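Peer 1: For reference, the structures are reproduced in the following blocks.
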Structure I
Amino acid sequence: MRDQVNGQSGKQYTLSQSIPYVGVGLHTGKKVSMVIQPNPEATGIYFMRSDVPRGQGLVLARWYNVVDTYLSTVLGNEYGVTVSTVEHLLAALHGCGIDHAIIRIDGPEVPIMDGSAEPFVSTLTQTGIVPVAAQRNGIWIFKPVEVREGDRFAILVPSARPRMTVSIDFPDTMVGTQALSVDINQAVFMKEIAPARTFGFNDQLEALRRRGFAKGGTLRNAVLVDGDRVANREGLRYADEFVRHKVLDCIGDLSLAGGPILGDYYAHKPGHNLNIALVNKLFAQREKWSYVSIDDMESLQRSRWTRHLEERSRTPVRSAYSLPRSGNRLRG
């Protein structure tokens with residue numbers, strides 16, 4: 001996240017060199033090798049399946065290529081080739097300010113690593129990034145966009161300071177109700193969001209595996225909730241690690257918009273399906289947003305009109321959605 005809005009520059013970036021990874025897929029349980037390579041051509045973030053027929057393995061990481069959202073975000077192409085569980089890696093790339101990369105992978109699922117984005121972030125920051133010949137544009141929200149499904153919702157509203165506010169509710173479990181409101185910038189992402197691990201419930205595990213999911217899940221790559229306790233010997237990385245991981249998922253899903261979203265995101269009980277529905281609605285309602293260069297966004301943030309619009313747009317959202325008393329607020 002290197003634009004001048006919240007610490008980034010107006011340039012676009014790719015990696016300085018390739019990074020290899022080896023791991024297993026959370027759901028397939030299959031061993032997979034993956035290499036993230038620079039893409040100096042500035043054509044976006046692509047997955048390239050090396051285990052399929054030549055010419056059929058290219059999958060662009062964009063919202064319109066999402067083919068499934070059950071338990072993970074799955075991308076696909078016109079040949080039916082898919083790559084699943086992309087959200088943690090995409091969040092890491094977005095959080096490290098990487099706009100362009102080619103991800104070569106020899107299987108159908110991104111390795112889960114330790115269940116968080118931290119292993120990706122650690123290697124990406126050590127490797128470093130280089131600018132490409134392209135200007136970074138953001139998606140400036142100036143009218144609210146929202147999707148609802150029962151008591152669940154996700155909303156984008158105008159804001160001069162991008163922020164995420166997320167709440168989750170797992171009644172009758174130790175997770176309970178958790179909420180987090182956090183500024184979206186690189187420092188906060190790396191310290192407070194990237195290390196949060198995916199989680200699951202012991203009483204659902206057998207049924208998921210019968211359906212072909214969670215075959216690669218272990219206590220080394222996921223937090224397992226067993227009744228009123230966490231089964232992992234090391235415990236939690238944060239007291240509210242569960243909602244932090246939901247924020248991580250949301251960052252990864254929203255990155256499929258193809259550029260930073262310059263607005264506030266509010267969500268109650270979000271999931272991959274709700275996030276992708278929100279991005280679809282965003283692009284369907286073209287009158288509610290505009291592309292703007294990150295450099296130009298600085299002047300927009302200083303304008304009285306933008307601040308006035310932000311105040312007006314936030315009022316009805318906050319009356320309909322309030323954080324639980326236990327909610328945390330982080331600022332970078």
Structure II
Amino acid sequence: MDDQTYSIKSIADGVKAARKRIGTRIYNTPVIRSKLYGEDLYYKADNFQHTGSFKIRGAMSKLTKLLETNNAGDLKLITASSGNHGIGASAAATELGLTMAVVLPTNVAAMKLERIKENGANAILEGDEAGASEIHAQRRADGEGYIYVSPYNDPDIIAGQGTIGLELLEAFADRRIDNVFISIGGGGLISGIGAAIKHQSPDTKIWGVSAVNSAAFDAALKQGRVVETEHLPTLADAVAGGVDEHTITLGIAQQVVDETLLCTEQDIERCFRTLAIDEGMVVEGAAALALAGYEQVRADLVGQTSVVLLCGGNIDSEQVRSLLAGQGNG
């Protein structure tokens with residue numbers, strides 16, 4: 001990836017262009033007022049996106065951009081994913097008539113692996129976490145003539161994810177959004193949404209939320225560079241794993257992220273149950289993580305308009321039953 005510095009405006013412009021390419025291929029997902037917190041909190045429910053997570057946005061943005069200058073038959077694509085990006089990328093590839101190989105960690109959730117295979121992708125299990133899978137995919141790309149599609153480290157991926165920000169601004173056209181809470185993995189989601197929102201609403205506060213058990217991007221933000229971190233199992237598996245050493249998302253996130261929060265597995269599990277029981281929405285751990293961040297600072301935000309991004313809902317039914325019974329790992 002190049003060392004170009006991306007401004008908020010350049011990313012916001014990319015978001016607008018991405019929306020023109022993919023607007024008819026994705027859902028403008030609903031904004032839902034919280035039953036529990038009322039007017040203080042709204043959910044942007046990308047768990048209702050047609051692949052079950054926001055990842056189809058970035059994948060479709062990247063692949064449609066590639067097709068502007070390449071024939072479908074000439075594109076040999078490979079990507080890496082902890083699961084949701086693989087689902088989104090494989091679904092986008094199938095819809096656009098492309099072939100896609102997806103490298104996944106060996107501990108990928110079974111239902112996510114099955115979805116990827118159902119979409120016709122070549123699923124390759126390699127590495128014990130998503131960062132290791134990325135390295136393997138990049139090596140395959142270098143040695144076997146693939147085009148590598150990063151799950152986050154690409155301006156077109158970031159632009160696709162940022163379409164969520166445009167939808168939020170439109171949904172709240174008659175009032176200001178004070179706070180947006182977004183779970184962080186590789187930083188593509190928060191970079192795209194943050195730039196799209198800050199370009200039009202610079203006073204909106206962007207909160208990045210990480211799981212204590214796998215917080216590589218949080219550490220990078222705090223130290224100003226990508227650093228090695230320990231990765232332990234987390235319910236928020238969709239945002240687990242390392243970060244590309246040369247990621248462009250760090251420089252963008254440094255411009256748009258106002259505050260970062262760390263949440264424990266107990267926090268995430270509690271908020272999973274809150275969403276399922278009190279709000280009537282079953283989501284995956286990475287979505288519950290964003291609510292856990294909001295709950296951590298909620299007392300200071302009373303009377304403000306806050307949005308929690310529910311980034312996905314791809315979770316195994318057995319895990320749902322276990323968590324609802326209070327038998328998680330936290």
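Peer 1: A value of 18.5 was computed for mean count of other Cβ atoms within 10 Å over residues 56-63; which of I, II is the source structure?
Peer 2: Structure I accounts for this read-out.
Peer 1: Still on this structure, please answer the following. Match the computed value 17.2, 52 of Rg and Dmax of the Cα atoms in Å, for residues 24-175 alone to one of the structures I, II, and report its label.
Peer 2: I
Peer 1: Here's something else I'd like to know. From which structure (I, II) was relative contact order in percent (Cα under 8 Å, 6 or more apart) calculated, if the value obtained is 22?
Peer 2: Only one of I, II returns 22 for relative contact order in percent (Cα under 8 Å, 6 or more apart), namely II.
Peer 1: Given a value of -13000 for helix-only ellipticity at 222 nm (-39500 (n - 2.57) for each DSSP H run of 4 or more, over all residues; to 500), calculated from one of I, II, which structure does it belong to?
Peer 2: Going through each structure in turn, the value belongs to II.
Peer 1: Still on this structure: Have a look at I, II and say which one yields 2.4 for distance in nm of label points 7 Å out along Cα→Cβ at positions 48 and 88, as calculated. Walk me through the numbers on the way to the answer.
Peer 2: Working: I: 2.4; II: 1.8.
Only one of I, II returns 2.4 for distance in nm of label points 7 Å out along Cα→Cβ at positions 48 and 88, namely I.
Peer 1: Consider the structures I, II: one of them gives 55, 49, 35 for Cα extents along the principal axes in Å as calculated from the coordinates. Say which.
Peer 2: The read-out comes from structure I.
Where a number appears in this text, it was derived from the coordinates with a stated rule and is not lab data. Since we're looking at a predicted model, the values are computed, not measured. Cβ atoms are built from the backbone, for glycine too; each structure is taken alone.
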